[in-house]
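Asks: Pasting the structures in now, so scroll down.
Bear in mind these aren't lab numbers, they're just calculated from the coordinates by the rules spelled out. For clarity, every value in this text was computed on a predicted model and none was experimentally measured. Cβ atoms are built from the backbone, for glycine too; each structure is taken alone.
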Structure P
């Protein structure tokens, strides 16, 4: 009925899961007095400010469920440390299929502050947004007086993105610092996500990414993708003629029992491939993705699935020094930079998965 309740996002000692109705009494009881609300929302004169804040917390939760739309959604995640709910991390996607941008908000109980939990919960949320949802950017904002929130954002990689002004909950005009983090600058530390596949339709991601053994018809499609001059320029690799490409796949890929290769499929479409082979005593991995499938989180999903099939560690990957998108994808899959090389006029970086 509501698969989001089975979603789990874990980074180190922090677990994020969807807020449930049963959590509301606890969240209201521990809600700090310094948590602000949308100043456009009505306050009841019959309630104290804290009572109003608690009411608005519940209303926000109910509204997020009742108005959920794959195009525009608000996901409230309970922050759990050592089996105790210590706050809420919210991720929002407005017109997400088009903008591929997420916004975030959060709060922690005072006892959980100053312990790095804010950084870890934001990191977990961003890993989910970039690596699972295929977000291309994340935005955030805080008043200039909120140094803690601004510090968390900057620590995980956001950069300043201009100032704006709002009327705060007390009726005062204050200045907001806006911040931006783009996918090409995001390096994901180890974050574990479970229960996501059944949630894909809730985010408008209805076509799953799968791997399968190649079939002969794939080779023609893969050659067309490899012949794309934009893709070749990004990877900085020479083009092969159709005959050369087919011979390479016949003799050195499909014809070599030491090579593991899988076709990447998005639904029934061939999106590319991932492969592993031995080179000079090292097990290396590489991938190719057709340009129509860029920027949708498909490459990262495919590589992570492939790493479950390929048992060899350490595993190496190299990419052109200027191909930051590929390097970031590999780093989000756990690879780390080990060396910089130069061969045949090409500067490249080598990354390793231990």
Structure Q
């Protein structure tokens, strides 16, 4: 059935009244409820006055500017064959590939999608701007370095029930925010891939569309021009690629990676930019949460990446129970879309 958020019901009225409208309930084609956090549109200049007054890319879909996006308050669990966002649910270690999750999410109806890289970036940058970086389950049901902060063990190794941690595990440092963006289950991300070390994105939030083609060779994928920061066709000579330096620190550059067939991990704050990459390209990378900004701190954020020239299309995974170095900008981009992972996060917009 179509989603009609203007028609109230008891659950939705309760959630919206309790949260002051910051949370709502959306239903899918089978009537399954999901509790969602309402994220109002903000502008790049809200993050940094030196940036343009355009909306952050997460709030642009096609030619439309979105007033709101709706982000799953909890990591996705399952109601039969439909993913949902509900509290106090066990995350069962699954055998779900990216395409398994994509198909199940799109079956919920128009507007439902796997949370995109643009949306993760928007939330993470909002947290940096507001001076609060959430903790999470990064030490076997507790927060590393703050083990008095604990969630409720779910019975699966290292995992906790959805939303069972303290308010410091929510992105806004209140119970009204998005839970478990740091730690706990690993989450697939949509709208970004690495192919032969080349960074490819679906521009803006266009990956959120229910019917868009996200197959690896779709025409929607674009690379970033190192000189202009604009979008170019994948495989172009000017495209931004990931490589590393002699210290194994990651570098965004435009030449063929100097260190091929590398599998390594590092910290997000150690990223650097290759000589000749323009300021405009750096701005684009920052908007998508792929390079540190200069106006905030990040904490520890483990990045696992490869520079393999093996033709495999690799999809990012976020959060994850990973001791020591898990944060809002943590990413693992070492696995293909056929890999089995634990979870993902629902998102929605009015399509």
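Asks: One of P, Q was used to compute relative contact order in percent (Cα under 8 Å, 6 or more apart), and the answer was 21. Which one was it?
Replies: It traces back to Q.
Asks: In addition: Given a value of 26, 23, 19 for Cα extents along the principal axes in Å, for residues 233-288 alone, point me to the structure among P, Q it was derived from.
Replies: Q
Asks: Sticking with this one: For which of the structures P, Q does the calculation of FRET efficiency 1/(1 + (r/R0)^6) of positions 113 and 209 (r between Cβ atoms, R0 = 25 Å, to 0.05) return 1.00?
Replies: Q
Asks: Further question: Computing distance in nm of label points 7 Å out along Cα→Cβ at positions 25 and 329 for each of P, Q, which one ends up highest?
Replies: Largest calculated value belongs to P.
Asks: Please state which of the structures P, Q yields 36 when percent of Cα pairs over 33 Å apart is computed from it.
Replies: Derived from the structure labelled P.
Asks: Same structure, new question: Could you tell me which structure in P, Q was used to calculate mean count of other Cβ atoms within 10 Å over residues 105-112 as 20.2?
Replies: Matching structure: Q.
Asks: If helix-only ellipticity at 222 nm (-39500 (n - 2.57) for each DSSP H run of 4 or more, over all residues; to 500) computes to -3500, which of P, Q did it come from?
Replies: Q
Asks: Work out the source of 34, 19, 18 here, i.e. which of P, Q gives that when semi-axes √(5λ) of the Cα gyration tensor in Å, for residues 41-224 alone is computed.
Replies: P
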